[in-house]
Structure 1
Amino acid sequence: MMQRRTLPLLALAMPAFAQDAYPSRTISAVTGYAPGGVTDVVSRAVAARMSQELGTTIVVENRVGAATAVANTHVAQARPDGYTLLMGTSTLAINPALQPNLTPRDPARELAPVGMVFRSPFVLHVHPSLPIHNMAEFLAYARANPGRLNIGSSGTGAVNHLSKALLVARTGVELVHVPFRGGAPGLLELRAGRIQGMFNATQEAQPVVREGATRALGVTSRTRIPTLPDVPPIADTVPGYEALFWQGLFAPAGTPAPIMTRLEAALRVATTDPALVSRMAEQGVEMVSGGADDLRALLARELVSWAEVIRGQNIRAE
């Protein structure tokens, strides 16, 4: 009888023992983006710093496809043991309204937020042949020339496309959307003057703005950014306007609280590490030390706000 009573007690103790020993093997951090881009670069830097803090290796795994849904779904369906994590981005808030057939359909329920990683604004810049030098002139020109400003993006539903859509929703101007397969092809067309403007990530826009190949009008954050201090926020002209690309760390829903606490603490060390923060700032990336509650609240807000823009502007995935 004693043996029969002891075995269940041992079985119940095993999960707690496993959590206390966490992590005991390599952790996989999955990203939905290809190697070399800003999300991949930041993911690897953060993973390396977290590895030091946790005493184990965190390997970044690129699972590209279906607007990051391949990576998102892989993690949402993974065993909730803390060994498969997601470097999730703004697409988690966009996909449910833009492509409701993609999974996870309810990221707020199927994924558990660990904490914020970074946020990055976009720069609205135009070809210098245009008689436009600031946001007020841009809006005036757009109203005087409806449908004549072609604004590129890295693809339908990308955050830089939705940045343009949000501007249209807030101001009523008519801008033509020209989607490309990534930001680089669109930037080439902007330099050549075959499109008139584009919202680009800070690290993409900075070089061409500084060499005079394009003219920066505004940034999509509500404050100026250190790498382009002379460029005002669009919100100075369009009150309340803000559109940011963000990245946060997620685990599968149901991951035990002790593991989540360890991950959140290690992530906070990484995102506040002075050397890492400084290195990322040079690329126009602002590291954010917000915890699980901050990321949960951000996802909840953007699931609503981006859905309003997508439906209001009748945006459909191509």
Structure 2
Amino acid sequence: MDSKLIASSSPHLRSDETVSRIMLDVLIALLPATLMSVYYFRFDAIKLIVLAIASALITEVIFQKALKKPVTINDLSAVVTGLLLAFNIPASAPWWIPVIGSAFAVGIVKQLFGGLGHNFMNPALAARAMLLASWPVEMTSWVKTGADAVSTATPLGILKEGGDAVLPSLTEVFIGNVGGCLGETSALALILGGIYLLYRRVINWRIPFTYIGTVFVVLLLFGTGIENSFYHLLAGGLMLGAFYMATDYSSSPVTPKGQIIFGIGCGLITAIIRLKGGYPEGVSYSILLMNLIAPLIDKYTSPKVFGEVKQNA
């Protein structure tokens, strides 16, 4: 007999999925939103995206060589981090913002904590929070879509401040013809990418659906009305956060029940910040806060091991 039975240790399940394949799927999913950001913000979008990705790749190489680790830029994880960071930056930001942000995301949040899979929070969101705290003016200077860089308010800013500003139509918000960060413009493009990730089983429905659904329900309970609640869903970074940031493997729970709890928690914090906080957006901080308690969620939602013996106190 040519074939033999080989006894080997677990795991016995095999998968063709690799890090590079998963990251490539994420990049494919982000392609529609990338194209829309370039269409609306022209060269400013290209500049930010290129600088953020280049800085992420260079930082990864420098830190891995300094720490005497194998260089793994071919797995595309640094490219995804750089692109996601660019999506969290306004089109008017100066060139050094994405450079510093990507260096912080990859060097500090990712590599210093052990590299891919060991970061305790989403690197791109951590970098965005650092940039917003350090350079709030540059990170909150919004411009209208198109060739003319005219200052404008985001739909969430208009909802928060009120006044005489006129809200864009829901159609414009859905398509992306509004001011904001590169990745906050086209909800349609982000949803299409999210559907692709669900189809490819890169992510599952639990975190994004419970996240978006919780935001919508809480807003309705606080009396914002159907139309304004839809504005909150389509505007800002909710779709970007729900499909691409909150679902980060290393910083979100792994248990099904834990993922639902995680999504609900993100939705509650986002809604509370948007309604009661001084800042019109709350996606970044909600995900980062839930990242911190993800290990605790896993601890109390993990199933008992078969045959486990209860330890004496």
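What the table below lists for this structure:
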item	result
With relative contact order in percent (Cα under 8 Å, 6 or more apart) derived as 18, matching label from 1, 2	2
Identity of the structure behind -14000 (criterion: helix-only ellipticity at 222 nm (-39500 (n - 2.57) for each DSSP H run of 4 or more, over all residues; to 500), calculated), options 1, 2	1
Among 1, 2, structure where distance in nm of label points 7 Å out along Cα→Cβ at positions 79 and 207 as derived comes to 2.1	2
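Just so you know, all these numbers are worked out from the coordinates, no wet-lab data involved. Fair warning: this is a prediction, and the values are worked out from it, not measured in the lab. Cβ atoms are built from the backbone, for glycine too; each structure is taken alone.
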